[in-house]
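There are structures below to look over.
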Structure P
Amino acid sequence: MSELLEFSTITLKEGSTPPQSLLNDLKTLASIPGVIAFYFGRQLENPSKYTWVARWTSQAALDDFHASPGFTLWAASYVAPLATFTVLTCAAVHGDAIAPLEAPCTEFLFSYGADDDYLDARLDPFLKAISDAKLPGMGGGITGELAPVNHVGVEQPEPKIVVFLLGWTSLADHQAQRGEVIDQHIHYIRSGRKSVELFHVTLQKL
């Protein structure tokens, strides 16, 4: 069975620094059987938001966690300090997730209300074009279709949802490359979707 990626963006009820209880709950999640790796960090453009990504061995491993005796208690503790959260999963990743997730800076691009062929006809060709250009500071990237799992305190994400992750050495390096090469190929993803969400995170592996 193929690897599963689980994505979540959260905000806190109080303050901007995660309480130790939340960090402990995330570390517990990172240690669950079936979790290959777990990444967490604050969005650079939106300091009140945090994003985490879990790499699971399979959907079955995630299902086993949800069905486990300790899940209800863990979940209650985890959501207690949260004001909002979303959870989405990706069961078919195009590319190697390690490259963007373990880069010094990870670019996240979520496309909402995407056309049926947006992933294959637009996002994948865009990633190939900029990857072939070997831009300074750019690492590997992935794409994939997301399935919404849960959302609290935010509007329900509009399907079809597609994700694009790209590794960079820094946010400044990405900003420096927003020129000729990226502009030449940005037409791929300018249309074919209703809205996008773009941000960067310096992820820490828990």
Structure Q
Amino acid sequence: MTVTALVVAKAPVPGLAKTRLAATIGDEAAAELAAASLLDTLDAVAAADVDRRVVALTGSLADAARADELTRALASFTVIAQRGDGLGERLANAHADAATSGAVLQIGMDTPQVTARLLSDAAARLGSSDVLGSAEDGGWWALGLRDPDLARSLLDVPMSAPSTGTDTLDALTAAGASITMLPELRDVDFESDLDPVAQLCAPNSRFSIAVMAMGN
């Protein structure tokens, strides 16, 4: 089965990116960290054993932190626009829009510690089951579906809630998905997440360097 890796991303524009993080470290620093996280994620996806690589993007890349570096990184991806109102609708639509044939493995940009090996393992599992990777805060960091139409189940799931992960699992199971769970990861939402996640990244990763530059 062919696998499309899909990154759902928001342009890291100061004042618009990572607003919960920005509340304590400032807009510019939050946008810089978001850009570093996205770039590390794109590197992992680029090196993963998948057949296609797509980024569903919202926001103005021209106004983003590290705009030139992001533009270069995205040159090797198929970039599509996000569409829809709520987060659940945008995620479901991105899944559908990225699909051509085969499975879609969707991730976000808040887990810079993700590796090509982890993504390759997730893609391989899609040969026999769907996959879901839980986040420590109750959400999820990865969703892989052999039938991308099942992503419509996300429309009924409350997003950014402590129960989003379990609600997603329940909704997908009810729709007929057969889920294998991936390793749980911590995502970056608050200042308290910076050091723990950076310690899981390679020392030369953009995210680790950006966190170190902040003095965290």
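A short reminder: the numbers here are calculations on the coordinates, not readings from a lab. The shown structure was predicted, so the numbers you read here are calculated from the model rather than taken from an experiment. Cβ atoms are built from the backbone, for glycine too; each structure is taken alone.
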request  = Have a look at P, Q and say which one yields -7000 for helix-only ellipticity at 222 nm (-39500 (n - 2.57) for each DSSP H run of 4 or more, over all residues; to 500), as calculated.
outcome  = P
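Have a look at P, Q and say which one yields 3.7 for distance in nm of label points 7 Å out along Cα→Cβ at positions 11 and 187, as calculated. Walk me through the numbers before you get to the answer.
On the way: P: 3.7; Q: 2.2.
The value was obtained from structure P.
Output the label of whichever structure in P, Q has the greatest value of relative contact order in percent (Cα under 8 Å, 6 or more apart).
Of structures P, Q, the maximum of relative contact order in percent (Cα under 8 Å, 6 or more apart) occurs in P.
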